[in-house]
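Structures follow.
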Structure 1
Amino acid sequence: MKRFSLITAATLLPQMALAHPGHDAGQFVGGLSHPLGGADHLLAMVALGLLAAQIGGRALWALPMAFVGGMVSGGVAGWAGLPFPGVEPMILASVVILGALVAMAARLPLAVLAPGSAFFGFAHGWAHGAEGPAQGLIAYAVGFAIATAALHLAGIGLGRILHRGVLLRGLGSGTALAGIALAMGG
């Protein structure tokens, strides 16, 4: 049974990542649902929260703020039609890298992690903006910023419950593996 579940998940995750809702649901609701409906966005955003919780201190607010700030900027760039070659591989890389950092309990300096978080956020935001509605960018951006912050908070909450234990590292490993599965199928 487990084998079937893993094979099914590996088969379905790429389609979920590339065909998630939120593109035509209206401004605010579309923005709110876009990060929640794609495995690539969902995994990266929760993993960033897990990483912030694992590191603690200023990372608890700095990493999510950097990600959301970069994401809003990227959303405007994507909505405006500015080019971003390789955005999908970058989004998938964010899933793998953030998951791996949690799995390894990496303690990189905040001066490295915050700009990296902002860059990953920019990539996710670019995709949100490029796939968003032609009108109502502000309501759409508010929606995807709120959903993203909620996913970060969920990751922080889960990370604090698991408190740097082997389960937290296991979630990081699972996230990285899911990112690899998405990349191989997409």
Structure 2
Amino acid sequence: MADRKATVERNTLETRIRAEINLDGDGQAAFDTGIPFLEHMLDQIARHGLIDLNVRCEGDTHIDDHHSVEDIGITLGQAFAKAVGDKKGINRYGHAYVPLDEALSRVVIDFSGRPGLEFNVDYTRAMVGGFDVDLFREFFQGFVNHAQVSLHVDNLRGMNTHHQIETVFKAFGRALRMALTADPRMANQMPSTKGCL
């Protein structure tokens, strides 16, 4: 399997973003986004997905974090689509349940070539520190649209909003890891009866 690395730059009037990923890394991460809580969650993707991840963003956070969070999701989606390539030999599907104290989340992903998001997280509060937790749906919608994946995110229980979100991102990283792992029995086969994804 060829190196599964990608670098994507996305520049708009609202954000300037550079994302570098290595799907076959060991979880190394570096971030400079101006949004510490988002960086904490991105680190979960890297460490639990064993994906090397470097994200830099200059955004209009003086307005709010919306554009930066959404556009980072978009840019990462583009980088994943580029790095995974034709999808031959991968598991394609991934899932994970992750607990953190009282919280439990389930994430299921399919590198289907079709964007679809089911996001069911009933936060117990609207903010963590100064971060608006509603923005995480925008992050995942941007990712899904540009990675061309089907993604189901369910927080099954939780009382602490930080725990709810952290279990989601840890489970997301673990589901990515499962889906993107190469199955030697598949070799260069496409994981689809259609012959393409």
Practice task
Compute relative contact order in percent (Cα under 8 Å, 6 or more apart) for each of 1, 2 and report the one that scores greatest.
Solution key: 1
Handout entry: Structure from which 24, 19, 13 was derived, semi-axes √(5λ) of the Cα gyration tensor in Å, for residues 34-137 alone, options 1, 2
Key = 2
Practice task
Using helix-only ellipticity at 222 nm (-39500 (n - 2.57) for each DSSP H run of 4 or more, over all residues; to 500) as the calculated read-out, with -11000 as its value, let me know the right label among 1, 2.
Solution key: 2
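Suppose Cα extents along the principal axes in Å, for residues 114-177 alone works out to 46, 21, 19; of 1, 2, which structure was it derived from? Walk me through the intermediate numbers first.
Working: 1: 46, 21, 19; 2: 33, 20, 17.
For Cα extents along the principal axes in Å, for residues 114-177 alone, the value 46, 21, 19 is produced by structure 1.
Of structures 1, 2, which gives 0.95 when FRET efficiency 1/(1 + (r/R0)^6) of positions 58 and 154 (r between Cβ atoms, R0 = 35 Å, to 0.05) is computed from the coordinates?
Working: 1: 0.95; 2: 0.55.
Corresponding structure: 1.
Each reported figure results from applying straightforward, stated rules to the coordinates on display, with no laboratory input. Owing to the predicted nature of the structure, the values given are computational and were not obtained by experimental measurement. Cβ atoms are built from the backbone, for glycine too; each structure is taken alone.
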